[in-house]
1. Quick one: helix-only ellipticity at 222 nm (-39500 (n - 2.57) for each DSSP H run of 4 or more, over all residues; to 500) came out at -10000 when computed from one of 1, 2, so which one is it?
2. Between structures 1, 2, where is relative contact order in percent (Cα under 8 Å, 6 or more apart) highest?
3. Name the one structure among 1, 2 that FRET efficiency 1/(1 + (r/R0)^6) of positions 91 and 275 (r between Cβ atoms, R0 = 25 Å, to 0.05) of 0.05 was derived from.
4. Assign the value 2.5, calculated as distance in nm of label points 7 Å out along Cα→Cβ at positions 115 and 251, to the correct structure from 1, 2.
5. One of 1, 2 was used to compute mean count of other Cβ atoms within 10 Å over residues 99-106, and the result was 23.6. Which label is that?
Structure 1
Amino acid sequence: MFTVLSVIGPVFALVALGYLSVRYRLYPQSGVGGLISFVNNFATPSLLFQAMLTVDFGAAFNPQYLMSFYIGAFACFGISFVIARTVFKRRAGESVAIGFSAYFTNTVLLGLPIVQRAYGDDALSLLFAIIGFHAPLLMSFGVIVMEFARRDGAPMAQAMRQSLLRVLRNPLLIGISLGIAANLLDISVPSIIDDATQMLARAVLPAALFGLGGALVQYSLRSSWGQALISSVLKLVVHPAIALFLAHTVFGLPWALVQVAVLTAAMPSGLNVYIFATLYNRATDIAANTVLQSTVLGIVSISGWLLLLAAMAP
């Protein structure tokens with residue numbers, strides 16, 4: 001419990017700083033949008049570019065291990081999307097953003113330190129396999145589905161053409177694509193570009209967390225807590241449960257793979273949930289609430305999954 005608290009403490013401190021700074025006019029609310037645009041269009045693409053440069057895609061590819069994690073993720077997306085559309089009568093684009101909040105995992109900020117402390121340095125190579133595919137796969141899927149969801153009644157051919165253009169211009173996917181290309185083609189990135197993108201990448205977490213806190217001032221989180229709670233439960237309970245069933249029961253993977261897949265799936269919704277929602281201005285209140293709710297509830301749920309995995313260990 002102390003481990004989880006020591007990890008998420010700084011996260012909440014930065015969110016609280018952003019909220020209090022805007023709430024008491026120490027930072028202008030008009031500047032929050034510009035800060036988030038900086039995160040979306042420059043800092044996060046640089047972070048994704050740097051992440052893709054160093055991934056060993058050959059070593060990372062273990063189909064059954066990856067399927068255990070990602071089938072659960074896409075199942076949570078689908079469930080959350082359907083609930084948003086049918087129960088809460090949300091528009092298609094909003095439902096995509098809500099579905100995104102239930103399937104995008106905080107693999108880095110919380111996943112890395114918790115998996116390392118729980119299972120040691122040897123487990124990190126297994127986690128990196130998931131991280132290597134996480135952003136490009138889930139972000140690409142989310143962007144493509146969102147672009148089709150917001151075609152606004154346009155003919156399908158026109159919508160497909162416009163969607164493709166928007167996808168190609170999306171700064172997050174540009175960062176991912178350039179990093180993968182440089183990695184696979186073994187291109188040496190000029191030092192000035194490498195250093196500049198590393199500097200931008202380091203700005204993502206503090207800027208995004210501060211911006212998230214500042215943005216919360218304009219939202220009434222009480223009005224969206226129910227929908228956010230559904231996404232949080234899907235992320236914290238349903239996703240790791242599916243990963244455990246597939247990895248352990250269906251595929252019979254070695255226990256080291258099972259516990260990393262399950263514990264990683266049990267992490268709260270990642271900060272990119274909020275970044276994605278603000279990028280399209282869809283269901284940003286629910287995205288913000290889901291990040292906060294799942295992180296707070298994750299203190300209990302992650303502890304529970306750790307205890308369950310320990311009890312099941314051969």
Structure 2
Amino acid sequence: MSSVPVLDAAAVYRAVSPERAVEAVRDAFVAHARGEWSMPPKVYVTNYPAGDFRAMPALGGGYALLKWITSFPGNPAHGLPTVTGVVLVSDAANGQLRAVLDAASVTALRTGAAAVLAGEVLGRADAKTASVVGVGVNGQAAARTFLAQGRAVALWDVDSERARSVAAELGAEVAGSLDEALAADLLVTVTPGHSVLLGDGTLRPGQHVSLMGADGPGKAEATDGELQRARLYCDDWEQASHGGELAHAVESGVVTRADVTAIGDVLAGTAPGRESDDEITMFDSTGLAIQDLAIAIAAIAAVGDMDLPRLSL
């Protein structure tokens with residue numbers, strides 16, 4: 001009988017720091033761009049308007065992963081978390097289960113890491129200000145990651161009390177207004193994606209925005225017109241064009257695959273990033289199983305002598 005460690009949210013956060021998450025996600029993007037890690041398409045089981053279920057497999061680094069996760073935006077009103085689920089990690093050589101991890105914490109770590117990594121890679125070299133709009137679990141993760149990278153960050157949320165509370169907890173600032181937050185050099189948006197946040201002409205030349213909220217069909221944080229003003233990047237074209245921020249622009253024909261660069265190619269050095277200080281850059285993040293796999297591998301490597309519950313199989 002084998003014994004498999006089970007990492008709850010607290011254990012995942014103990015095992016993987018925001019700084020380590022950025023390193024892991026960077027490496028995963030590069031490995032995927034080079035064809036070293038594989039990722040079959042994400043499967044959505046929708047139950048709109050309540051929410052959806054997602055099954056996400058990946059293979060790489062000697063492991064195989066399956067993440068089963070939910071997104072139910074109305075849950076907080078009932079005292080329930082928006083995101084719940086489980087990550088199963090198996091040995092790629094023999095198929096044996098090696099770890100079970102809380103999915104929400106893995107998701108938060110990789111979402112925060114991807115948002116900030118994109119900003120640091122695609123933002124102007126002289127970027128000074130950073131903000132996060134939407135301070136739910138994943139928005140908080142982005143803020144923590146900015147702070148861990150040594151960058152001050154301002155927060156804004158439709159719930160002003162939540163913004164103040166989170167800012168106090170993290171040691172961040174509170175933006176004076178939504179307009180102030182949207183004017184940051186490095187902007188991360190983590191809203192539910194049910195209404196447009198960035199209308200035509202919102203962004204100014206030189207800004208970067210990591211669009212993290214529109215991670216499913218019908219969601220959008222920016223108009224087609226605003227997307228057309230920017231140099232566009234994504235985590236994965238297939239996901240972004242069908243269920244991400246880019247989907248509505250692709251459907252209407254204003255954005256094509258030739259208009260969008262995978263961030264993994266930029267990180268691998270096979271595609272250009274920002275080419276001028278005046279460019280507006282946009283990163284469409286849909287969330288990839290390879291990112292989850294990178295965080296899970298980092299967590300497993302750090303388990304060591306942690307006192308964890310175990311699952312007997």
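Bear in mind these aren't lab numbers, they're just calculated from the coordinates by the rules spelled out. Only a predicted model underlies this, so the values are computations on that prediction, with no experimental measurement involved. Cβ atoms are built from the backbone, for glycine too; each structure is taken alone.
1. On the way: 1: -22000; 2: -10000.
Structure of origin is 2.
2. Numbers: 1: 34; 2: 23.
Looking at the calculated values, the largest one is 1.
3. Values: 1: 0.80; 2: 0.05.
Attributed to the structure labelled 2.
4. Numbers: 1: 1.3; 2: 2.5.
Attributed to the structure labelled 2.
5. Details: 1: 29.1; 2: 23.6.
That value comes from structure 2.
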